[in-house]
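Dropping the structures in below, format is structure tokens.
Values in this text are rule-based calculations from the coordinates and carry no lab data. Every value quoted in this text rests on a predicted model; they were computed, and no experiment measured them. Cβ atoms are built from the backbone, for glycine too; each structure is taken alone.
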Structure P
Amino acid sequence: MTDAAIRVQGIEKSFKDLAVLKGVDFEVERGSIFALLGSNGAGKTTLVRILSTLLKADAGSAAVHGFDIASQAQDVRESISLTGQFAAVDEILSGRENLVLIAQLRHLENPGAVADDLLARFSLTEAGSRRAGTYSGGMRRRLDIAMSLIGDPPIIFLDEPTTGLDPEARIEVWQTVKKLAASGTTVLLTTQYLDEAEQLADRIAILNRGTIIQNGTLAELKRLLPQAKVEYVEKQPTLEEVFLALVGEEKKEAA
């Protein structure tokens, strides 16, 4: 992976006496979905905050879109977008107004056209004029991701994007993430949901107690355990089945 979108080498971070990251190493290929899988407290959000220049590492180095996170922080910020665990939308504004506001803050030409394009891209056109506060969880999260894409950042960080969403909303977000990668965007997402990593990721890194303990494709990770043996087990009839069979036989004889 010579042209990695993200390269992390030996990143360490402690908060007082608590070592959260203890030498993290991985690379993310351009245009791929990379899942950082770990339980609560594993250090996932801390690592994302370091890679997005919101937090300084104690040791190690990292490059995002070819820029060093320590010495070229501004270039890193211009190359990424970060979506946190909870949707950061203004619920008083409409979906379209949220998008127009961000486009204006980024000094883009024709913010209205940018907003309309993203509403169409994320299947929110019909809801665009409604207040964001009336949106479902999945719609609000899709709007949040759409806002993150204003300015076409080549790399997007999604920190536990489906936290608190119902199953239907989670599937909506999954479909959105897949479309992002299909369009060439590099996605690094953190999650504690095994099925989410399995559904989305090209590669999965398991973060545990501050270090990456495994990193590979889903197929590679599955090969770490022996295949399960399928054995034939005779199924004993239930009392209900016995009862219905006996009653059925008596009815036939009576007839």
Structure Q
Amino acid sequence: MIDARDLRKRFGHHEVLRGVSLSVARGEVVAVIGPSGSGKSTFLRCLNHLETIDGGQITIEGEVLASTDAQGHCRYPAEAQVRRICAKTGMVFQHFNLFPHLTVLENLIEAPLVVQGVARDVAVARAEKLLDKVGLSAKRDNYPARLSGGQKQRVAIARALCMEPDIMLFDEPTSALDPELTGEVLRTMRELAQEHMTMLVVTHEMGFAREVAHRVAFMDGGELIEQAPAAEFFAQPRHARTRAFLQSML
């Protein structure tokens, strides 16, 4: 579903990604962990073209989103093709990014109406089903300002799902929440995993990574240091940097 090879990304003189390679299979949940500033969020943003790469190759469901030619120049296809490929992925951010002037229901149906050209009754039916899924049907006519942080993030998840993506990308979806609100968001994500949604999750929630992820990848200093099945990763981390990080987190 996702195949990223040797991704490189610079911001000025700072190399944020230094040859990161990671693949995600259909129905797999992969958790990406690591210290702040390790390149995790940048890696995720490169996968759906919120950032462009300086080198490497990204393939989404067999279609090349970015590649590097023999001269070392990174190439992307035409903008229309980029949008079509990126539509295969849904993104949930750390800070909700809901439209404050739209109700919960309107937040969900906006992209299907405008981007996909879906009929309004179809978009509303799809949105209502997803709001029921995340336990927020009663909030359909509320504005985001009337929601808790956990409710906002569940709306954001439903909004991403409303575009019917094949892959869900989560960028630290609970890091902006109070601890007591984190559980309701993680519960929604667990349910998606049980439904075999392909998910790539950047997270600091070690319990979620251990219990829900099929595989865990550890990044530090712009590099992917190691990856392994979740049980093996937490029981027997191979790299000293991984062991030091887990000791500080667990």
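Brief remarks on what is shown
- Calculated for structures P, Q, Cα Rg over 2.2 N^0.38 Å is largest in P.
- Winner on Cα Rg over 2.2 N^0.38 Å, for residues 61-140 alone once structures P, Q are ranked, highest first: Q
- Test item: distance in nm of label points 7 Å out along Cα→Cβ at positions 85 and 221 calculated as 3.1, pick one of P, Q: Q
- Entry that produces 0.05 once FRET efficiency 1/(1 + (r/R0)^6) of positions 29 and 237 (r between Cβ atoms, R0 = 35 Å, to 0.05) is calculated, selected from P, Q: P
- Read-out mean count of other Cβ atoms within 10 Å over residues 45-52, computed value 18.8, structure in P, Q: Q
- For distance in nm of label points 7 Å out along Cα→Cβ at positions 149 and 229 computed as 4.9, the structure of P, Q it came from: P
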